[in-house]
1. Just checking, which of I, II has the largest value of mean count of other Cβ atoms within 10 Å over residues 191-198?
2. Taking mean count of other Cβ atoms within 10 Å over residues 207-214 for each of I, II, which is largest?
3. Comparing Kirkwood radius over Cα pairs in Å across I, II, which is largest?
4. Once mean count of other Cβ atoms within 10 Å over residues 263-270 is calculated for every structure in I, II, which label goes with the largest value?
5. Rank structures I, II by mean count of other Cβ atoms within 10 Å over residues 55-62 and report only the one at the top, that is, the highest.
6. Comparing Rg/Rh (Cα atoms, Kirkwood Rh), for residues 183-254 alone across structures I, II, which is largest?
7. Comparing relative contact order in percent (Cα under 8 Å, 6 or more apart) across I, II, which structure shows the greatest value?
8. helix-only ellipticity at 222 nm (-39500 (n - 2.57) for each DSSP H run of 4 or more, over all residues; to 500) computed as -18000: which structure among I, II?
Structure I
Amino acid sequence: MRTFFSGWILEKAGHLIPAVKAYYAALVHFPRSFCWSEHHDFVWYIAQAAVERIELILRDYPQLRWDLVDASVTIEHGYDPDVSDDVIMVNPGRFVKTPIANKIQGLTDLSRLKIIQTRGKGKVTLVQFENGHWQLRVNGQPFFVRGITYTPTEIGYGPDTDASFFNRWMFSDKNHNGKIDAAYDAWVDTNRNDQQDADEPAVGDFQLLKEMGVNTIRFFIPVSGKTVYKPELINKPLLRDLYERFGIRVIPVDLVGAYTVGSGAEWDKGTDYTDPKQRATMKELVRAEVMDLKDEPFVLMWLLGNENNMPLEYTGINATRTNAASHPKAYAQFLNEVAKMIHRLDPDHPVGVGNAELALVDSYRQYSPALDFIGINSYRGQNGFGSLWAQVKKLFDRPVLITEYGCDAYFTGKGEDEAMQEAYHEGNFRDILYEQAGGPYTGNSIGGLIFEYLDEWWKDTESGSWSTQETRPSFPFPFEDGYDQEEWLGIVGQGSGQNSPFERQPRRAYQYYKDHTF
């Protein structure tokens with residue numbers, strides 16, 4: 001640990017070559033060294049992190065004229081808290097002198113490469129080129145996901161308020177002017193005085209999303225009574241307008257039993273993916289959703305689940321009470337069954353799984369070949385996702401969509417810190433771009449979804465109120481201060497909350513994306 005963090009300190013101080021040497025020493029001499037998360041539910045090996053740090057330094061500083069070639073660290077059984085059966089395989093690779101011109105070359109001309117695989121037969125497809133890279137295409141044209149999770153919740157409301165809590169924004173017209181509040185009447189509090197001044201007209205979130213370059217939003221399909229799909233709970237005319245006027249598509253998410261939604265299971269027991277009755281209930285729910293939405297022009301792709309693979313032992317504030325981790329084969333087989341059904345009903349849109357990091361991806365390779373892409377919620381730190389891209393390619397060669405990434409805007413013990421949040425987003429977004437098809441790296445990135453657009457004040461109820469934005473650390477996390485503040489993850493704030501659901505205070509991270517549209 002001291003060797004690894006000596007490298008970290010040297011890197012922070014700008015001594016890059018000594019930092020590379022320290023990281024490499026940690027990789028070669030101490031590959032079994034690890035540390036626990038606070039609750040012993042996660043293990044972090046320094047060898048993998050050392051390779052990632054070296055590759056990042058040499059990527060971002062081409063003037064060093066070095067590359068680390070063929071280095072890899074593979075850890076079998078490394079996705080559970082039991083380290084006794086972990087098998088660590090290390091290839092230390094070798095350093096190669098590389099001319100700077102070779103390190104700053106442009107993107108490969110993909111039009112000259114042969115397509116060796118196409119997933120999908122309709123409007124939206126995924127193609128793989130002869131160099132192994134993946135690309136998402138819409139109507140035959142390349143499409144790179146610049147997305148965000150959009151669930152603008154009104155302050156004072158929480159998930160127990162009503163069955164349609166997560167999508168009440170689609171219908172809310174609090175000022176009774178005939179327009180949807182968040183979509184069309186949100187205004188930017190430029191001077192942050194918590195008042196709508198004369199020079200701060202309503203612009204609406206849809207316009208603000210367009211201006212920051214968003215082309216896709218993720219939202220959770222509402223389920224009544226946890227098992228019934230009601231089409232009237234989705235404002236389809238609103239989503240059509242989102243697409244037609246603002247050019248933004250939608251990824252609907254069916255939770256397939258996460259948080260017991262869709263399965264009808266009891267919360268304290270979790271969804272049982274070996275239970276034929278629960279499987280049939282979830283499958284019928286997906287069928288109803290797909291049949292209702294498949295012909296809508298705004299749909300981009302289907303996403304199944306949200307971190308269903310988290311183990312029951314996970315003790316975080318948003319613990320997922322499912323047994324997908326306990327029965328990986330049954331869960332993966334069920335996903336395959338559902339994905340095949342969607343393909344039959346809707347050949348126009350790909351199907352992926354919403355995973356937490358990489359656990360169970362090897363099970364998907366064995367039992368879920370119908371999955372078209374792997375969606376991953378990942379929070380690995382300010383510099384991106386490290387070996388994630390290469391690991392997915394090795395575990396299950398499918399394109400990768402980062403379905404959640406981001407950082408809170410509150411530094412524990414210091415207060416609101418927009419610069420910290422902006423730096424985290426910049427590092428993550430750059431990594432997502434670096435790994436796209438045609439680049440010099442793995443080439444399996446098809447984009448990412450920011451988590452999230454707007455602060456949600458209901459997530460931490462220490463005060464017993466959904467009307468207070470809590471500042472206590474929710475749980476340890478790889479953010480700059482070491483903690484996650486659950487109610488500060490938005491790249492847009494809601495000010496004092498007195499003007500919710502209308503007031504918007506865009507943070508520096510929002511401005512970063514606005515300045516880097518393409």
Structure II
Amino acid sequence: MILNKKKTLIAAFFFIYTAASALSVEMKWQSYEKPFHFTDKKTILIQKDDNLKFKEYGFKDSEWATVSLPSNWDDLFPGWTGICWYRIHVKLPHEIPKNTLGIHLGIISDVDETYFNGHLIGKSGKFPPSRESSYDRQRLYEIPTALIKPGADNVIAVRVHGLFPGEGGAIKGSFSIALFHKLQKDLLIREFIDVFFVIIYIAIAVYFSLVFIRKSISKEYLFFTLLTLCSSIYIFLGSQIKYYIVEDFLFLKRIEYIILIFLLPLMMEYITFYFKSKHSIFHFLYFLISAASLTLVSFHNDPVYWNNVLNYLIEPTWIIPILICLYISFNELKKEEDAKYIFISFIIVLILFINDVLVERQVYDFFYLAKYGFMILIIGTAIIMRRRVIRISCDAEEYRLRKQKKPAVTDETRHKFEKALAYIKENYTADIARENFAEAIGLNHDYLGKLFIQLKGIKMADYINGLRVQQAAEMLSGTDTNVTEIAFAVGFESLSTFYRVFQKVMNETPNNYRERKRAE
């Protein structure tokens with residue numbers, strides 16, 4: 001019996017030792033050259049309470065709950081919007097790092113103070129009563145080398161105050177310790193994608209604004225310009241780059257919500273005008289909802305209130321403009337070729353918008369995809385609209401030509417005309433019968449003659465004679481062949497015609513041209 005108890009104690013001791021060893025291995029940093037990632041490792045300690053002793057290096061935290069990051073503390077403490085502390089234990093390498101270390105803590109909702117071995121190394125926002133929110137800012141803090149305990153346990157303590165019911169703590173992003181300059185570089189690289197989108201959107205907006213201003217084309221170009229411009233601003237406000245320019249969180253967040261309110265009405269108006277559709281009662285219903293949302297955000301200064309407006313007014317009604325756009329483009333499928341591309345684009349956007357709403361509300365864990373779908377919509381639509389601009393320009397040109405009693409030139413006609421030019425350049429020394437040759441390429445011979453005047457500014461016969469004179473000039477200057485042989489070789493039917501045409505084109509006779517070239 002005693003032996004069995006001893007075996008049980010030994011087994012329990014072995015289990016505890018193994019678990020402790022596994023924990024220490026998980027949280028041991030082998031080399032400063034490789035980042036230490038603790039994302040998704042359930043070794044992070046958490047406590048719902050506020051006591052500044054929690055930051056101290058030697059504080060006993062063995063009874064705290066463990067979580068992995070990112071995570072929402074609402075799973076542990078439902079509805080809590082007060083203060084929680086995180087403690088992270090990491091055993092560092094035995095030497096002092098040559099360069100400064102840093103810690104990346106993803107996005108924390110809402111404000112935080114971060115301590116390393118009991119010393120404050122960074123904070124975002126301000127705690128109540130003078131709260132300044134910072135719930136969408138990436139936390140990246142530098143760790144002073146003097147605070148590091150090489151080869152020993154080091155403690156990161158993070159004090160966090162929540163803001164939104166149902167969402168608190170280190171909720172998004174990746175979590176790691178590494179050389180500070182590498183963390184900065186990685187953060188900027190990740191943000192580059194958003195900046196890239198912004199640049200593309202602005203370029204598209206500028207292009208179509210110039211099209212609208214210069215050509216006074218239909219209103220869809222104006223709405224598409226505004227939609228693209230607002231999209232670029234919204235993406236920029238969703239990036240971390242904004243904090244390098246403006247530090248005022250409340251101002252930036254208010255503008256972000258306002259731009260978000262404008263996006264869907266602009267998209268709806270763009271599609272309505274693009275397909276020359278009429279406004280329905282649902283258009284005006286959504287205008288009313290957007291105006292109410294805009295008023296609530298503009299005259300309130302509480303981000304929680306804005307978030308409620310988003311959750312309970314803006315997001316649930318997004319379906320109205322998207323369905324309107326789908327309905328209008330679906331009705332145009334048989335009438336306009338571009339409608340099918342726009343219709344498919346909006347199907348994709350609808351799916352991605354639903355995904356983002358569900359991810360935002362934590363129905364399931366996945367990536368935010370709407371901005372990528374929206375980019376496909378913007379760029380794809382820009383290509384379609386550019387083609388439309390070209391078509392409109394061509395239609396305008398054809399109208400102008402008809403007013404001037406000139407034949408309009410389609411792309412197909414231009415292609416046939418290019419074939420005619422190629423044929424002439426290969427056969428200009430032969431007798432070219434305009435009637436037979438025009439019919440061979442699918443053009444009326446009289447129409448072909450008009451095309452030469454319209455596109456080349458000269459008659460077809462003059463164009464052919466110009467090629468013959470050019471060839472004759474090369475033979476006169478480069479060979480000893482007599483003038484008569486040259487005249488017939490390049491395609492002229494008589495010597496007199498050759499002399500007359502050559503002098504008209506070159507402003508001198510063939511003999512004078514040869515003598516001058518030989519003298520040179």
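1. Details: I: 11.4; II: 16.1.
Ranking I, II on mean count of other Cβ atoms within 10 Å over residues 191-198, first place is II.
2. Working: I: 19.2; II: 16.4.
Once mean count of other Cβ atoms within 10 Å over residues 207-214 is worked out for each structure, I has the highest.
3. Details: I: 23.9; II: 30.1.
Result for Kirkwood radius over Cα pairs in Å over I, II: largest is II.
4. On the way: I: 16.4; II: 22.6.
By mean count of other Cβ atoms within 10 Å over residues 263-270, the leading structure of I, II is II.
5. Working: I: 17.5; II: 12.9.
Answer by largest value of mean count of other Cβ atoms within 10 Å over residues 55-62: I.
6. Details: I: 1.09; II: 1.11.
Largest one: structure II.
7. Details: I: 14; II: 9.
Structure I gives the largest value of relative contact order in percent (Cα under 8 Å, 6 or more apart) among I, II.
8. Numbers: I: -8000; II: -18000.
Only one of I, II returns -18000 for helix-only ellipticity at 222 nm (-39500 (n - 2.57) for each DSSP H run of 4 or more, over all residues; to 500), namely II.
Read-outs: derived from the displayed coordinates by stated rules, not from any lab. A quick note: this is a predicted structure, and the numbers were derived from the prediction, not measured. Cβ atoms are built from the backbone, for glycine too; each structure is taken alone.
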